[in-house]
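Listed next: structures, encoded as C-alpha cells.
Read-outs: derived from the displayed coordinates by stated rules, not from any lab. Keep in mind that this is a model prediction, so the values were computed, not measured. Cβ atoms are built from the backbone, for glycine too; each structure is taken alone.
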Structure 1
Amino acid sequence: MMKMKIAITGTLGLPVTYGGVERQVEQICSRLVDRGHEVTVYCRSYYSRLADDCYEGIKLVRLPSIKTKHLDNFSHTFISTIDSLLNGFDIVHYHSLGPAVFSCLPRIRHKKTVVTIHGLDWQRKKWGRLASEYLKASERFALYFPNGTIGVSKQIQRYIRQKYRREI
C-alpha cells in the first residue's frame with residue numbers, strides 16, 4: 001500500500017470538544033494513521049488548545065481565521081488550502097459545502113481532492129438569504145471539482161442523485 005500525505009480542512013479541528021463533523025474527522029484520521037498515512041488536520045487557532053502539534057499521530061496545524069459567523073470557515077479554509085499547496089500533500093479533503101469552493105485550487109496543481117457533504121447547510125435556519133445562496137452554489141463545487149464526493153447519509157445521496165443525476 002502506498003503511503004499518502006493527506007490534509008483535512010473545513011473543520012474546527014482536533015481534539016473534538018463538540019460537533020458531528022469533528023467527531024467524524026477524528027475517526028477517519030485515526031484510521032488513516034493506523035494504515036500508515038501521514039495525516040494533517042488544519043485547526044482554527046481558537047479551537048485547538050493542545051500544547052502539542054500532534055494528537056494521536058495526527059499532525060495539527062493551527063491557522064487563524066476571521067472569527068465571525070460568515071467568514072470563519074471561509075477564511076480558515078482559504079488559508080488552509082494555500083498552506084496545503086505549499087506543503088506537498090497528495091490529497092486535500094474538504095469537509096462541508098462551504099469549503100468545497102476551494103477544492104478547485106489543489107486540482108490546478110494536480111493534487112487529488114475529496115469533499116464530504118455532511119448536510120445541506122443552506123437549509124439551516126441560522127443562515128440568511130445571501131449565505132444560503134452561497135452554500136447552495138457550493139453544492140456544484142462539491143460535485144464537479146473534486147476527484148471524489150462523499151455524502152454521509154442516504155438522504156444526501158438521494159438528493160444529489162435526484163437533483164444532479166450524479167452518484168456520490
Structure 2
Amino acid sequence: MSTTLDIAMTVNGERIARRVEARQHLIDFLRLDLGLMGSHAGCEHGLCGACTVRVDGRIVRGCLVLAAALDGATVETIEGVSDTGEIRDLQNAFIARNACQCGYCTPGMLLTAADLLASKAEPTREEIREHLSGNYCRCTGYHAIVDAVEAVARQRNGKAQP
C-alpha cells in the first residue's frame with residue numbers, strides 16, 4: 001500500500017501542484033513527473049553530485065531529498081538556471097575548455113560552480129577543487145573544469161576573458 005501526498009512548489013519559476021508518492025525522491029519527481037531531464041540520477045546515494053539542484057537557494061542532492069518534504073519550496077534545476085542566463089558564462093567557459101566531455105556530470109558541476117562563485121568572488125584553484133569535490137567526473141580529470149571556473153571568476157572580476 002502506497003501513501004501519496006499533495007504538494008505545491010515552485011520549479012524554475014513556475015508554481016506546480018502534484019500528488020506524489022511519500023517516498024519519491026526529488027530527482028525522480030523532477031525527471032519522471034515534470035520531464036526535467038537535465039539533472040541525472042547517478043549513484044542514488046548522494047555521492048556523485050549528478051542529481052544536484054537548488055532548493056531555496058542552496059544546492060542539494062536530489063536523490064537524498066523526498067519530493068514530499070519540499071511542499072512550499074522553490075526548486076531550480078539546470079534547465080531553469082540555464083534559461084535565466086545566470087550561468088551562461090560558466091557554460092561558455094566549460095565548452096571552450098572541453099570541460100564537459102560526456103556531459104553526465106556537467107549540470108551538477110555547473111550548479112555547484114555557480115554556488116561557489118556566488119559565495120566567493122575569486123576562489124583559488126584549491127578552493128574550486130574543494131567545492132567541486134562532491135561532484136564526480138570520470139572524463140575530464142577535473143583540470144579543465146577548474147580552469148573554466150577559475151577563468152569565469154577572473155572574468156567576473158575584470159581580470160581576464162573566459
**Prompt:** Quick one: mean count of other Cβ atoms within 10 Å over residues 46-53 came out at 22.8 when computed from one of 1, 2, so which one is it?
**Reply:** 2
**Request:** Rank structures 1, 2 by distance in nm of label points 7 Å out along Cα→Cβ at positions 14 and 78 and report only the one at the top, that is, the highest.
**Result:** 1
**Fill in**
Across 1, 2, mean count of other Cβ atoms within 10 Å over residues 118-125 reaches its greatest value in structure 1
**Prompt:** Hey, helix-only ellipticity at 222 nm (-39500 (n - 2.57) for each DSSP H run of 4 or more, over all residues; to 500) derived from one of 1, 2 reads -11500; which structure?
**Reply:** 1
